[in-house]
Structure formats: structure tokens, C-alpha cells
Structure I
Amino acid sequence: MIVAEDLHFGYDERPVLRGVGLEARPGRVLGLLGPNGSGKTTALRLLYGSLRPERGRVSVGGVPLARLRPREVARRIAVVVQESDADAMLSVREMVTLGRLPRLGTFQRAGDVDRSVVDAALARVGGTHLAARPYADLSGGERQRVLVARALAQEADFLLLDEPTNHLDIRYQHEVLGLVREVATSAVVVLHDLNLAARYCDDLVLLDRGRVAAAGSPDAVLDPHLLERVYGIGVTRTDAAGHPQLLFHPLAAVPERLPA
């Protein structure tokens, strides 16, 4: 379990997080929600040690994150951030093989075991047929699958993702989050789309101006009155296939009554 307690953090004396606490529990997907500037990505970076909190602490499996060496953190936590072109010249197989680096010794090259893990990771995300292709030639949805495969190749306990559906069309948004839900032992996902969060997350933390506005199940957190206050937009809620479904409208407008 990843536990964050009383996290405080700011940039250039500008507070971003104030007293944030959360738990990423085994076998569950935790969604981090909130308007732009609410601190979602900053909170995620604190969870995997890219940033250090000014106050508070993060622990992984009961061990303070600050006590773990970078290689040990990489063995425990796999991270999927928004894609860049830094590795565009690599093939898909080479990209996924990068996930094995925390498991290799200094100057050690990937061996048969590592290649088997890479093959299994690609197969798990439905990407075996992509192995020889240049990463730069892939579609957005294919790239996200490859990045998830790279994270799986780390064989880490936790998977952390920063807006994995960004710039993807509707089909790939659902494919990627369905994949995360299927393959991850435990995951923390930063999301903007509240309906995707309702569909794919077990637990939610809603941030508002650097503080936790609500935490709990999607049913509890996705309350229209709370969301209207946090996002400044009208919200009407119904249910679809057992999940909350949200419709949005300007606060000054009155939505049509939904059919029973």
C-alpha cells in the first residue's frame, strides 16, 4: 500500500498542496481528480519521489519513501507519464526493455529472462505484433499500450499514471483504462474525465486548491452539489450500467429532466 500523510508542497513559495493524505490500496485503482491547478500531478510526483514534500511523508509498504534508494523505488513503483519524443528512435521492443533496467546490475545486459518478461508484457497489452515497429510510428493509443507494457516489465507493485488518456480518442481512452484495471496490481491514475473515473476507478480523491475536498468510492465522491462547488459548473447525475454518469451544463442553465 502507498500511504501519503499530511503532504505540503509549493513552487516558489506558492502553495500547491496543503495537508493532502491518501491511500492506494492493494488490488484497487485510485483516481486523482480535480480542476486544473488543483495539485493532481504534483501529488502523483510526490508519490513516486520525483518531488520531496515540504511537510508530511509518503510510505510504500510501510517503509518511508525517503529511505528507499532510487533503484528500489523503481522496483516498487512503475510510472507512466505523458509521452515525450525523447525515445522516439527506439523500437517498441527496446522501449519495453527499458522497464527491465531497475532489475539489472551495473553494466548488465538484458538476458533470456528479461526478454521473456518483455514478451509477456507486450502480449499482456496486446502489443506483440508491434514489437519490431519504431515507437515514433505508433498511434497515440498504441504508444500508451507500449508505455503500460514498459511499466509491466518492471514487475513493480504499483502502477502510477499521469493522464494516460490525454489526446486519445474515446475508444482508446476506454481501452487504456480497461487495460490498467485488468493488469495492475494497484494503480493511481490522474484523470480529468469524471465519467471515466466513475467507470474504471475503485476509489477517488478529489482535490480542490491543494486540499482534499472528498475521498471515497465513486458513488460518494461524485456528488453533484460537491462537484458544482469544486468545478464551478452545473452537474446532473444519473446511472449507467451500475456506474455514475454525469452531465454538465452552465450553472445559470437548468438541464432538461432526465427520463426515468
Structure II
Amino acid sequence: MDTDVQSFAVINLRRRPETAEIGGFVAGFDPATTSPYVNYATPVPGARPDGRDVAALIEAFRERGLRPRLEFAPDGAPAVEAALRRAGFTTEAVHEYLVCTPSVSMPPIPALPVETPGSDGDFTAIDAALCEAFADEFSPSPEGAARLRRLQDNGGAVRFVRAPDGGCAGAATCSAPAAGTAELAGVGTRPAFRGRGIAASVTAVLTETMFDRGARSVWLEYSGEGSRRVYERLGYRPRGTRLYMSLG
């Protein structure tokens, strides 16, 4: 599964508005934001970079005023971590990822009305809700709403549960399938609406949507034991880890 996840990461980064392919790495950039969670690199599966390759990758980030940063499944490119550490990269985080396949029968979930956004107002409300859900780790912006629309227009999916005031109570996204798999991300519920099954509902709908589009698996990273339990109840199981590294 590590190779599938790593192959997906490469293809997904190539979907960014701007890309650079350097010595076994693919870097994806979005000029609309300096967020390190949008602008980062990943190695192609099996890459064996040398010092010059890593130096060129660092320069690609520096010339754009960005911090060099990578996300990858280390078992999909075993030689990369040591090469990065020799250049001064350090571990930012290690995240376990969970995988769901079509062979899993999902249990009944709360019958919440999960919607597909269509209007600019929907995408703006979803962007604001996810920013609030992640404790202002991001700031709502027209660019954020535009990225959500672009993801959906390019074969991915965005789903949300509408709040009583017409806005968004909670939402999630899933990238377009690649290499047989798809990444479900950004599962977030505004604090006032937590505990109502919103995360489980949007996750289940998005997972089934990707299976209907031919994905052999859907994977995600979880943020805590509470969210892990939600995903495991839906049939997601641990399959590997992803390593986040950056250079100060």
C-alpha cells in the first residue's frame, strides 16, 4: 500500500497550479498561498536522491520564498529520509494512515443530509467552517474557497452538512483517484455541531463516491484517537505511516 499511496502523492502534486520535477522529487506549488500544507514536495517511489538533488530541491523552495518541506510514505522511497537528514531536514511529524476498500461493509450511520456544494456561497461557507474546525490553523479566504471548487471540478469531491443558518456545519474533501487510490482529507466539524455524526456522514459518503468512481481504496490520516475511532467504525484500517520533514 505504501507504493500506491506514494504514487498517488506524486500524481496529486502534479495537479498543483505550478510544479517542479527535480532529481526524483515532485514539488507542487500554489502561488495563491504560502501555506506549507499546500506547497510541498514528495519523492517518486523508489527514488534515490543524492546531495545535488536535495540541494536543487531546496533551491526550488527558497527561490519562491517558501520553507522546504516534504510529505511521503517512507517505505515507498526508503533511501529518501537519510538523504534529507544529511541536508539538515528534521522530522515535523509522523502520521499513521488508514485505508478502506470496497470489500468493507460500512455500518449504518446517522441519516444526515450530506450535500454537494454548487454555489460560490457554499464553497465560501465550507472554507470558513473548515478553518474554524481546525482552530484557525488556516484563515478563510477567496483563494481557499477557489481551491475547494477547483478540487471538485477536477475530479475530486467535496461534501458538507448544512447548518441551520444555511452555512456549513461540517465538511470533508477527497482528491480525484490516482494510482487506484484516493485521499480523503480535511474532515472537519465546527465546534458547535460536534457529536452529531457529521464527520462520519461526510466520510462515508465521500468514500462510497470514490468507490463508485473506480478507486480500489481510499486512505486518510487521522488527528487523534477520537477521529480514529470514527474512521475505524466505518471500516478504515491502519496500513502504514507518512513522514513529514522540513528544513528551517
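Values in this text are rule-based calculations from the coordinates and carry no lab data. Note that the coordinates shown come from a computational prediction; the quantities given were computed from them, not determined experimentally. Cβ atoms are built from the backbone, for glycine too; each structure is taken alone.
When Cα Rg over 2.2 N^0.38 Å, for residues 43-154 alone is computed across structures I, II, the figure 1.16 traces back to I.
Taking mean projected area of the Cα convex hull in nm² as the criterion, the top structure among I, II is I, with the largest value. Each of the structures I, II was assessed by mean count of other Cβ atoms within 10 Å over residues 11-18; the largest value belongs to II.
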